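Please go over the structures that come below.
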Structure 1
Amino acid sequence: MVTIRPYAPEHADAVHRMRKLAFGSPRDDAWAAESAAWRGFVADVDGATCGTLRIWAYHQFFGGRAVPAGGIATVAVDPHARGRGVAGALLDAALAGMREAGQPLSILFAATPPLYRGRGWEQVGSTERVQVPISVLAALPPGRAPVRRATEADLPALHQLYLDVASTVDGMLDRSEPAFQVSRIFELDIVDVVSGDDGLRGYVAASRPSANDLTVWDLVVRDAEAALTLLGRLSSWTGMVEVVSLRLVDPVVHDLLLGMPRDLPRVVEPFMLRVVDLAAAVEVRGWPDYLPDFAVDLEITDEHAPWNAGGHRLVHESGAMRLEPGGTGAVRLHARALGPWFAGTATTDTLRRAGLLEGDAPMLDAATTAPRQLRIADNF
C-alpha cells in the first residue's frame, strides 16, 4: 500500500538518500525547510519513506500572459520500491495538489518519458544550447552601441527587459519570486548591458567556468544593434576560447542575426507539458485578439485528472475564451493532446495521426496559431 504525504522537514534525510541514489545529487539543505518557492510530497510503503517529488512555483508565458505552472522535479523512488506504483501515486497527488494551488499547467524535464506520458504529460518544446565558434561571432557585422558593466541599480531594468522579450516567446518562464532570485545574476562573471535613452537595450550574462570555456546564460536584446554589439563583445575572447556555449533565449538572436552554419553542435533537452486544469488554463492564457466568435464541442478522456474529463464546450466570445460543461463531444481528445494543443506545438492533424484526437475542428488550430516552436531557457 502506497501512502502519499506532504513533505515535512523530518523527511530531509530520506529525501537526500533517494536523490543521491537516483541522480548522484549532493546534499541540498534547502530540502530541510519549507519554502514558498516549492512544495513536496513523499511516499511511504510499509511504513518506510521510499519516494519523493518536488513542485516548483513557476509562471510560464503563453500568448503574452504568465500562466501559473508547477515545475515537477526530483522524482525519485528507492530501488527496492520501484515497480510498485510509487512514482505514479506521487504524480497523481501532485496533479491534485497543483490544481488546488491554482497551477493549471505542469512542466517537467523527463528522465523516463513513458512514466509521464502515462499520466498525461507530453513533449512540447526544449531548452537548447549551441556551441558557437569564435570565428562565427567575429564575422558578424560590428555593433557600435556603448557597453558597460551592470550594477545592482540595473537589476529592475534587467528583469524588465527579460520579461519584455520572454513574454513574446511562448514557453519561457517569467523568473518571478519566490522560485527565482533575480539578484543571483550577479553571481556570474560577466553581466554587461547596452544602455539607451529609454532604458536598457540589451544585456549579456555569462560565466567563465574554466580556462577553455565561456558559457553565455542570457543574451537578451530589444534591437539588432544591441544584439550585434553584445555578440561582438563575445568575439573579443578570440585567442582565449575557441567556442562560446550560447543558451538560446530569444530565437531572433539565433535564427535572424547569427546566421550560423547548420552543423554546429547543440545540446537539446526536451521538456513536457501537462494541462492540469483545462478550464482554468483556458481562462488565464493569452489568445489572439483577431479570433472570431466560435464554439467547439469537446469530449476529453483524462483518468488522472478527472475534473478535465467529459463533455465541454470551448467558447470564444467577444474577445474572451472560456471552457464550459456540456456540448455534443464532436471532437474527442486524450489527456496527452491537451498540452501540445494548448501550447500550439501540434496541429489537430498531427494529434489525429498520433491517435490523440478524433474529429475536425480547424478553430482549435487558429486559436493557438499552431504549429509553433516552444522554447524554455531554464532547467530545473
Structure 2
Amino acid sequence: MKHVMMTTTAVAALALSLTSAAAQNFNDPAEFAKQLEQLGATANGPADQPWMQYIGDGMVENAGLSTDAPATVCFSNAGVNNPWRVVGYTNMLEELKDQASIGEFIHVDAEGSDDKQIADINDLLAGGDCDVMIVSPNTTAALTPAVEKACEAMPVIVFDRGVNTSCPVTFVHPVGGYGFGIQGANFIKDNVDEGANVLMLRILPGVDVLETRYSGGRKVLDDAGLNVVGVEFTDGDNAKTKSIVEDYLMRDQIDAVWMDAGATAVAAIEAFEDSGYDLPVFVGEDQQDFLLKWQTEGMTAIAPTYPTYQWRTAIIAAARVIEGEAVPGPEWVLPQPTITQETLADFANPDMPPLHYAMCGCDGMANYPQAWGAK
C-alpha cells in the first residue's frame, strides 16, 4: 500500500485539484502516450532556433486573416508574477523589436486572477484597437469563454497554458505537462531502487500544464513500484517548501524529490543540508540557482524544462498572421529538452540572475544578457 501523508491544507488543495482534473480530464492516457512519443520526435525547422521548430506537419493557412501592417497586437497575460514569466516576458519584448509588421503592442497583466483576466479581455474587445490578440490563460476552464468571445472578433493565438476550445488560430506550447512529468519521473526511476521513497512537491492546482505534470509523473512513479510518501503544494514559497521537506524528513527517508515547478528547488535542497541528510535524486527546473547548486554539489539531478523561448514564438506567430503566412497548427508544438549532467555546463551561468531560466533561447538576441538582468 502506498504511504501518503499530507497536511490539512494540502489535502484541501489536492481535493480541489482532483475535482478540477476529473472535470477537465488531466489524466488522459491518450494524451500521455502522444506526449511520450513527441518527446522523442524529430522537430521540423532550424536546428539552432528551437523557438521556430515544430513537431508534426499540420499547418494553418492565414491568407484570409492578414491585415495592414504595422498592426496592433494585444496581449492578455495571466501575469508577470513569477520569475519564469518575467524571463518569458523579456523574451517577448525583445522579439517584438525584430517584427516590423507589429506596430503598437498593448499588454495587460491579470496579476494571476481569472476575474481580472476576463475583464481585461472584455476591455480590449470593447476598445476596438486590437488586430490580433495573444492570450496566456491564467487557468484553463475559467478563461475558455473569454477566449471564445475574442475569437469572434479577431485572430487569437493562445500560448503557454491552454483552453478548452479549438477557436484560436494556433496554440503555441512545448510538448506539455505530461512530457515534463514523464521526463523527471523517468530519471528518478532510473536512479533509485524499486520501492524507494519519493516526495512530490507541487506549486498550485487547477492549471493544465501543472495538473498534467503531476498525473504524468505520478503514473511513471507508480508503474515503477516507487513509494510516493507525500504530495504537497508549496505555493511557490521558499519558506513553506523548506518546512514541508523538513517535516517529511522527520517521518521518512526520502530517496528522491520530484517537483512540478522548480523555482523553490534550492529551498528544498537546503532542507536536506540543514538537517544533515545526504542529497537525494532531484528533479528541478532550468533556473540558474538550481543549476549552479546542482553543479557545485555534484548532485544526481535533472532539469526538465518548459522553455521560456515559447514567448518568442507567440510573437512570431502573431506576425505571421498579420502577414497572412501559414503557421503550424492547430497546435504549434515546440521541442521540450531537458538539461542533463552532460549538458549542465552549457546552461549554468553564474553571471545571470539566480532565477533566470536558462532555456530561454535568448542568448543570441541583441540585448542579451543585459536585458535579462546579467551582472
Structure 3
Amino acid sequence: MFTALFSALFSALPAQAFETRATSAFVLDQNTGTVLLNKNADTPLPPASMSKLMTLYVAFEAIRDGQLSMTEELPVSQHAMNYGGSTLFLKTGERVKVEDLIRGIIVLSGNDACAVIAEALSPDGTEAGFARLMTRRAVEMGMTNSTFMNSNGWPQEGHLMSARDLALLANRIITDFPEFYPMFSEQEFLFDANERSNRFNRNPLLGLGIGADGLKTGHTQQAGYGLVGSAKQDGRRVIFVISGLGSQEARAEEAESIVNWAFRQFAEVPLIRSGTLIAEAPVWMGEAQKVGLVPAEDQTILLPVRGVDDVDAEAVFRSPIQAPVAQGQQLGELIFTPEGLEEVRVPLVAAEDVPAGGFMTRITTAARILFQQWQDAPADAS
C-alpha cells in the first residue's frame, strides 16, 4: 500500500463534542456522511418503539415490490389485538387498510398495527417469524448490532439495536423511500373517532420551525426516552439518535439542542473538484508507466464554523497498478481526518485509460527490472 500526502486548502479548529445527557447518541450529517457525535453508538440497547422503523422499512420494500398494496385490507388477529401500550385499539376480525396501518405506526406508534403488518409479511405467518426476517434484512443492510424479537419494540429479552444502526436505518428510509417519507412529518392522524385522544404524533420537534420532519420516538421503562430524528435546513440534512433519557421533557430539550448545535456549529466547505489530479500511481506492464488519480465527483467536507489549523489528507493506493486500467476505475482513496471528527474517505479513480502494453513493453519492462537488479546487487568483496 502506498500513501501520499495532500494538503487541503482550508482551515479548521477541532470540533467541540456536544455534551449530551443521553445514554447513547449518534449524529450524522447526511450530505457529507460526517459523524458529528458518537456516544456509545455501537452498543446494542433496547430501542423501544424506535425499532418500528425496521418494520416500516420492510413494509415499504414489500409495497415497492408488489407484495403489499396501500389499499389492501389486512385482518387483525387476537395476537395483534392483545398488545397494550400505544395502539390503534384494533379489534379481532377487523380489517384495516395498509395505508391506515402505516400511518398508525408512524404517527400513533401503534403496537397492534405493527403486529398486523408483521403477520401479513411473515414467512410463517407469525410475528416471531417476521422478527427473524427483520434481523436478516438488517444484517444485509449493514446493521450489525441489531436483533429483533418482535415488530414493535415491546420489551423482550434480546430485542436490541445500536444508535448507529438506527441512524443508518433512518437514512435508508429517507433516501430509499422519498414517496413515503412525508408521512413522518404528519402531526396528527385520527384513525378512530371514538379514540380522539390518541391522534397526535409524539415527535416533540415537529412544528418548531427548525426543519424537523421525522422520524420516531420510543419509550419503555428499561429503554428510557429516545428519539430517531431528522431535520433539514438550507439543503443540509442532519440525522440523529438519542436514547436513555429520563423524561419526555429531557428528550425534547436534548433533541432540539442537538439540531441547533449541528446546524450552527458546522458548515459545508468545498473540499476538492472532480478531475483534480491528486497523485500519480505507477502502472505495471502498461502502455504508460503512470496513471493520474482524481476524485470522481466534487466533494465537500463538514467543518466547525471557526477554524485556524490546516487540515491535511492522505492519498492511499496500491502500487504498482496492474494494466490494463480503465478511466473511472477506482484505484484508491483520499482520506481526510479533521481533528475531533471521524475520517472522511473520498474515492480516487483513474484519470485516463492505460491499455496493457504489447511485446515491446514486456521486453523493456524486463530489461528495466534486470538493470535495476544489477544496480542493487552487492559488489564482490576484494
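Every number here is computed from the coordinates shown, using simple stated rules; none is lab data. None of the values given here were measured: they were computed from a predicted structure. Cβ atoms are built from the backbone, for glycine too; each structure is taken alone.
Check the numbers for FRET efficiency 1/(1 + (r/R0)^6) of positions 56 and 224 (r between Cβ atoms, R0 = 30 Å, to 0.05) across 1, 2, 3 and tell me which is largest. Mind dumping the intermediate values first?
On the way: 1: 0.30; 2: 0.55; 3: 0.85.
Greatest value across 1, 2, 3: structure 3.
Ranked by mean projected area of the Cα convex hull in nm², which of 1, 2, 3 sits at the highest value?
Numbers: 1: 20.8; 2: 17.7; 3: 26.5.
Going through 1, 2, 3 one by one, mean projected area of the Cα convex hull in nm² is largest in 3.
Of structures 1, 2, 3, which gives 0.15 when FRET efficiency 1/(1 + (r/R0)^6) of positions 216 and 304 (r between Cβ atoms, R0 = 30 Å, to 0.05) is computed from the coordinates? List each step's numbers first, then the result.
Details: 1: 0.15; 2: 1.00; 3: 0.55.
The value was obtained from structure 1.
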